[in-house]
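Rule-based calculations on the coordinates, nothing more; no lab input. These numbers were taken from a predicted model, which means no experiment stands behind them. Cβ atoms are built from the backbone, for glycine too; each structure is taken alone.
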Structure I
Amino acid sequence: MSTLTIKYFGAVAEVTDTLQEELDIVDDMSVQSVIDACLQKYPRLQSMSFKVAHNQKITESGAVAPRDEIAFLPPFSGG
């Protein structure tokens, strides 16, 4: 079975208690379905603010493929 990599950063990593994990991909899996799976696995994420990056681009939509990377990013600022 094919997998994708999920990475967690900052406060999100503290909630999941991991920095990275693999997820098996099923047919027609989307970025949103990955988010939903993570919210189900880690219910505390539901009350957090975060952005999601798919292959280093901020988005919450689109299809995922084997070896893709999904990153959960905490709020950040810069200048």
Structure II
Amino acid sequence: MHLSTGMVYLLVYVDDCLLCTQQGDTAGLAYVKKQLSSAFKLKDLGEARWFLGMRLTRERAEGTIKLDQHKFIQELVTANS
């Protein structure tokens, strides 16, 4: 969704949702949350650390977001050793 404040990305998988915005775009984030909550029951879990079994690591200074499946790999190693 493109708003006058910038871009807001909504990732949806069944009943899991993740909202992403450009840094500091609290107005855009608040707008989308308000629109979604008028139609759906939402639970705000704060800044994302996990999504669909993937760990999200945000490096603000570098401007990067990393995804990994370390937990899944550990479970595979444990189950097969």
With mean count of other Cβ atoms within 10 Å over residues 36-43 derived from the coordinates and found to be 9.4, which of I, II does the value describe? II
Ranked by relative contact order in percent (Cα under 8 Å, 6 or more apart), which of I, II sits at the highest value? I
Can you spot which of I, II the value 5.2 was calculated from, given it is mean projected area of the Cα convex hull in nm²? I
Work out the source of -9000 here, i.e. which of I, II gives that when helix-only ellipticity at 222 nm (-39500 (n - 2.57) for each DSSP H run of 4 or more, over all residues; to 500) is computed. II
